[in-house]
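Listed next: structures, encoded as structure tokens.
Read the figures in this text as sums done on the coordinates, not as results from a lab. Bear in mind that the values here come from a model prediction, so they are computed numbers and not experimental data. Cβ atoms are built from the backbone, for glycine too; each structure is taken alone.
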Structure 1
Amino acid sequence: MKYKSAFDIIGPVMIGPSSSHTAGAARIGRVARSLFAREPKWATISFYGSFAKTYKGHGTDVAMVGGLLDFDTFDERIIDALNIAKKSGMKIKFVEEEAIADHPNTARVIIGDDQGELELVGISIGGGKIEIIELNGFELKLSGHHPAILVVHNDRKGAIAAVSNILAQEEINIGHMEVSRKEKGQMALMTIEVDQNIDDGIMKKLEQLPNVLQVTRMVD
């Protein structure tokens with residue numbers, strides 16, 4: 001892996017002993033919270049590989065819950081995240097998985113409430129950096145370090161172009177974009193990282209497009 005600066009090696013300003021096991025975990029949890037767009041009522045967090053072996057000692061569990069509470073990596077409340085979650089009524093379950101994941105620092109997060117649920121898989125790749133590699137069964141690559149929109153749509157001709165045209169009209173620059181589908185002609189997921197936050201007006205325009213089923217945003 002190539003690092004752009006010394007801060008990529010040192011890691012972010014953070015609470016906890018490890019940029020990979022603590023800051024990275026907090027960011028995975030916070031991305032899940034951002035995409036869910038509200039505080040979940042329950043969460044099942046499964047750890048794989050190195051995460052499963054050391055999560056208690058490195059505070060990975062505390063950091064992950066801190067992220068679900070929308071705490072940033074440097075927020076001192078992370079230390080007491082489990083108690084804060086309990087007081088707010090959030091039910092937390094941790095699972096130590098024995099299955100071998102492709103990356104040693106892997107977590108599967110399933111969160112929900114009476115309105116719905118969300119499932120994602122995230123990996124901590126070092127220096128506090130993360131990648132979200134799966135969302136509700138769709139494969140993707142989301143860094144969590146930039147504003148993004150995720151568009152669930154019918155796999156039809158013109159669907160991608162329609163979304164791109166709206167962003168171009170609104171002068172929104174796309175930094176990274178990819179499309180994932182489970183089966184040809186069925187549902188698909190557009191993952192689009194952009195250079196600025198998407199406002200409510202643009203969200204409404206995207207939601208009204210033909211073949212678009214759901215639009216979720218992640219703010220910076």
Structure 2
Amino acid sequence: MTRMESTTNAQQVVRLWLANALALVGEHEEELGRLDAAAGDGDHGTTMVRGLRAANAAVTDAKGSAGELLAQAGAAFSDAAGGASGALVGMWITTIGQRLGDGPYDLPALLEAVQAGTNRVARLGKAQPGDKTVLDALTPFLAALEAQAAAGASLGDGWRAALPAAEQGAAATREMVARRGRSAKLGERSLGHADPGAVSMCYLLRAAADAFDRAGDE
């Protein structure tokens with residue numbers, strides 16, 4: 001799929017993504033909780049599921065463009081999830097929606113929107129790549145996505161091709177010492193555990209790829 005050709009199609013992709021994300025994160029809720037327990041109270045999985053349930057509910061009967069649906073979903077996620085991670089993920093979704101607006105919904109536009117969302121997360125979280133945060137998944141993903149856009153890849157193909165970079169970035173957090181968030185207080189003891197935020201972001205990104213695929217088949 002080169003782009004989401006119609007407003008209706010783009011809205012469908014948003015709803016598919018959120019539904020996919022809830023299902024995928026729900027499958028890995030315990031895993032995310034175990035990762036989070038290494039640094040905190042082990043609630044990252046439940047936090048993500050709670051936020052995604054609210055995000056799905058927010059767009060069920062909502063009207064507006066795909067960008068507006070995403071902005072509503074992000075706000076609902078933040079309100080329901082709570083905590084620092086809930087605020088950051090919700091802001092990421094909201095910013096993407098605000099930047100996309102009424103379109104176009106092609107790979108270059110989505111790249112710009114995700115970059116804007118990621119930049120905002122970095123500012124709010126006062127983090128940078130290498131701090132063992134969600135940025136360690138998003139930053140390599142964006143670099144790979146930019147390369148796909150420059151090569152003229154379609155939306156679905158380009159997004160899926162960039163996924164391994166995010167997953168490799170998340171896996172690399174096992175060898176990082178946390179500098180931000182609750183795990184920062186552990187120092188060297190944070191080694192050996194992947195960052196739960198980076199891992200859950202990979203699930204969100206993969207859920208989007210599946211939504212692009214399904215929308216292209218319908």
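Quick check: 20.2 is what I get for mean count of other Cβ atoms within 10 Å over residues 47-54, calculated from one of 1, 2. Which structure matches?
Numbers: 1: 20.2; 2: 23.5.
Derived from 1, not from the others.
State the single structure among 1, 2 that was used to calculate helix-only ellipticity at 222 nm (-39500 (n - 2.57) for each DSSP H run of 4 or more, over all residues; to 500), giving -24000. Only structure 2 yields this read-out.
Which of the displayed structures (1, 2) returns the greatest value of distance in nm of label points 7 Å out along Cα→Cβ at positions 111 and 175 on calculation?
On the way: 1: 2.1; 2: 2.8.
By distance in nm of label points 7 Å out along Cα→Cβ at positions 111 and 175, the leading structure of 1, 2 is 2.
If you work out mean count of other Cβ atoms within 10 Å over residues 55-62 for 1, 2, which one comes out largest?
Values: 1: 19.8; 2: 16.9.
By mean count of other Cβ atoms within 10 Å over residues 55-62, the leading structure of 1, 2 is 1.
Given that percent of Cα pairs over 21 Å apart, for residues 95-206 alone, derived from a single structure, equals 46, which label among 1, 2 identifies that structure? It would help to have the intermediate numbers written out before the result.
Values: 1: 46; 2: 36.
Source structure: 1.
Calculated for structures 1, 2, relative contact order in percent (Cα under 8 Å, 6 or more apart) is largest in 2.
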